[in-house]
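What follows draws every value from the coordinates through simple rules; no lab data is involved. Keep in mind that what you see is a predicted model, and the values were worked out from it rather than measured. Cβ atoms are built from the backbone, for glycine too; each structure is taken alone.
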Structure P
Amino acid sequence: MATHIKLITTSDGKYVSIGARVFNYYDRKWGKITTEPDMSGWFDVRHDDGTRACLNGDRISTYEPPVIR
């Protein structure tokens, strides 16, 4: 039986899944994806500081973008 892994497309065009290390640029925190995306594309991220966020691929990237001031 084949297992289907739900891939998430990040804002920088990369494909990630559960366990991937990603940058939540709304909160400016690094974390790991802990759940598969639901039917609407939302999933949970546990940040390195222990906090959590419910995000979609538009809100994460695989690198930390510079702060524009």
Structure Q
Amino acid sequence: METFEWKDIGQEKWREYTFPGGHKIRIEAPAQLAVAVSGSHRIVTVDGKSHYIAKGFLHIEWEGPILF
């Protein structure tokens, strides 16, 4: 079983993933992020909801501070 390292992304207002064909998934008020070895993302939002973003996205966009 994979163990995830969770990162605080609570400074972000939202993040949006773009997939092939132009399909987009937007997550409002993300709080925590874990990236799997496979490349998939797990996100927990400030309201406690969990989201799974499958690998294969082409682009990630977010609003918030630059964290590197």
Structure R
Amino acid sequence: MEVFVHTNPTGCETFDLKDVRELEEQLGSFAACPNLGLKTEVFVEITGSWEEIRKLLSEPCFERIWSQ
């Protein structure tokens, strides 16, 4: 599974990084998003098999998206 996180127009793939802290540092260093904060909107693109995506979207942290 590949995950690409970006703040238009720049981003990075997560397999290049060791953890979410490093992802946050990378996003904050982009000229398009120098003041990355907890409320900053980012876009996440997930590419993988339907089996992987289905399992991921079934996790409790995604429960809100099914009950809106």
Computed 2.4 for distance in nm of label points 7 Å out along Cα→Cβ at positions 11 and 59 - originating structure among P, Q, R: Q
Read-out mean count of other Cβ atoms within 10 Å over residues 19-26, computed value 16.2, structure in P, Q, R: P
